[in-house]
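Student: Scrolling down, you'll hit the structures one after another.
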Structure I
Amino acid sequence: MRDNHHHRGVVLIMAVFIVALLAAILTGMLQINTEEIQIMENHVRAAEARAVAEAGLNDALAQLRANAAWRAGFAAKPFVGGAYTVTLDGSQITSVGTSARGHSARMKADVTVAPGRPPHRVVIDRMWVNE
């Protein structure tokens, strides 16, 4: 009878060990999933910011097509999902987009504007994203 009682104690210890092991595995899997969700959210927010920066660049190109001498730029111009700031330095356009959630992206483009009457032909010679 004493041996039978001893085996019950071993089974209880093994059951507690298995439950603890399963809890540790589950906790690790939840941590991994949480990190993957955070990484995905960061990718989405970065894509939003890039889209806003691209919208600023396109807005500046449209202004240059209408007026080759335009150099005013934009300061925190609202756009769906954020705002963009555009600056022009010679033939280089820099657009910084900020998403509604605070992520930012930068696009730069060297452009050539053809002389003549509007609409002017605008050629992007080189472009950088997030440099």
Structure II
Amino acid sequence: MSTFTQTLLFTDVDGRARFRDVPIDLTEGKPEARLSPLMPSGGLQLRESPVGFRSSFHCTGTPQWVFILRGQMEIGLQDGSSRVFGPGQHFFSADTLPDGAAFDAALHGHWSRQVGDEPLITAFVRG
């Protein structure tokens, strides 16, 4: 069976953001074009981030797929690690604030920034 690897940005049990790869089985379609089951979505939003953009630590409000269309996006975690995503790459951002928690910028969330010399163009598809 074919699979698609979803890069997942999630909130772990300790309240910190982490990355993990999750396989999605491609159980539909034809042998020459395998598909995942249809997934619900709540809308598409496009964003352009100028050269030099960097956010502060924050949590994802609504879980969403993030697809990099142009440029590069770096996501940094509280543990000091980061990952850079380029055109054609993706991740599913589900790094939400734990239930009942008050946001603490020293514990929760991730930051994002534009990398390189061209603006960052992303597509967000709410899950």
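Student: As an exercise: Rg/Rh (Cα atoms, Kirkwood Rh), calculated from one structure in I, II, equals 1.56. Which structure is it?
Tutor: Numbers: I: 1.56; II: 0.99.
Clearly, the read-out refers to I.
Student: Kindly point out which one of I, II the value -0.62, -0.68, -0.74, -1.25 was derived from, the read-out being log10 I(q)/I(0) by the Debye sum over Cα atoms at q = 0.14, 0.15, 0.16, 0.32 Å⁻¹, for residues 24-71 alone. Please list the in-between numbers first.
Tutor: Working: I: -0.55, -0.58, -0.60, -1.00; II: -0.62, -0.68, -0.74, -1.25.
The correct label is II.
Student: Assuming 1.9 is distance in nm of label points 7 Å out along Cα→Cβ at positions 48 and 96 as calculated from a single structure, say which of I, II it is.
Tutor: Values: I: 1.9; II: 3.2.
Label of the originating structure: I.
Student: Tell me which structure, out of I, II, gives 0.00 once FRET efficiency 1/(1 + (r/R0)^6) of positions 16 and 64 (r between Cβ atoms, R0 = 35 Å, to 0.05) is calculated.
Tutor: I
Student: A value of 0 was derived for helix-only ellipticity at 222 nm (-39500 (n - 2.57) for each DSSP H run of 4 or more, over all residues; to 500); which structure in I, II was it taken from?
Tutor: On the way: I: -19000; II: 0.
Label of the originating structure: II.
Student: Can you say which of I, II returns 14.8 when mean count of other Cβ atoms within 10 Å over residues 56-63 is computed? List each step's numbers first, then the result.
Tutor: Details: I: 19.8; II: 14.8.
Among I, II, the structure yielding 14.8 for mean count of other Cβ atoms within 10 Å over residues 56-63 is II.
Student: Moving to a separate point now. Any idea which of I, II comes out highest on FRET efficiency 1/(1 + (r/R0)^6) of positions 40 and 104 (r between Cβ atoms, R0 = 25 Å, to 0.05)? It would help to have the intermediate numbers written out before the result.
Tutor: Working: I: 0.85; II: 0.20.
Top value of FRET efficiency 1/(1 + (r/R0)^6) of positions 40 and 104 (r between Cβ atoms, R0 = 25 Å, to 0.05), among I, II, belongs to structure I.
Student: For structures I, II, calculate relative contact order in percent (Cα under 8 Å, 6 or more apart) and state which one comes out highest.
Tutor: Numbers: I: 20; II: 35.
Largest one: structure II.
Just so you know, all these numbers are worked out from the coordinates, no wet-lab data involved. It should be emphasised that the depicted structure is a prediction, and the values quoted were computed from it without experimental measurement. Cβ atoms are built from the backbone, for glycine too; each structure is taken alone.
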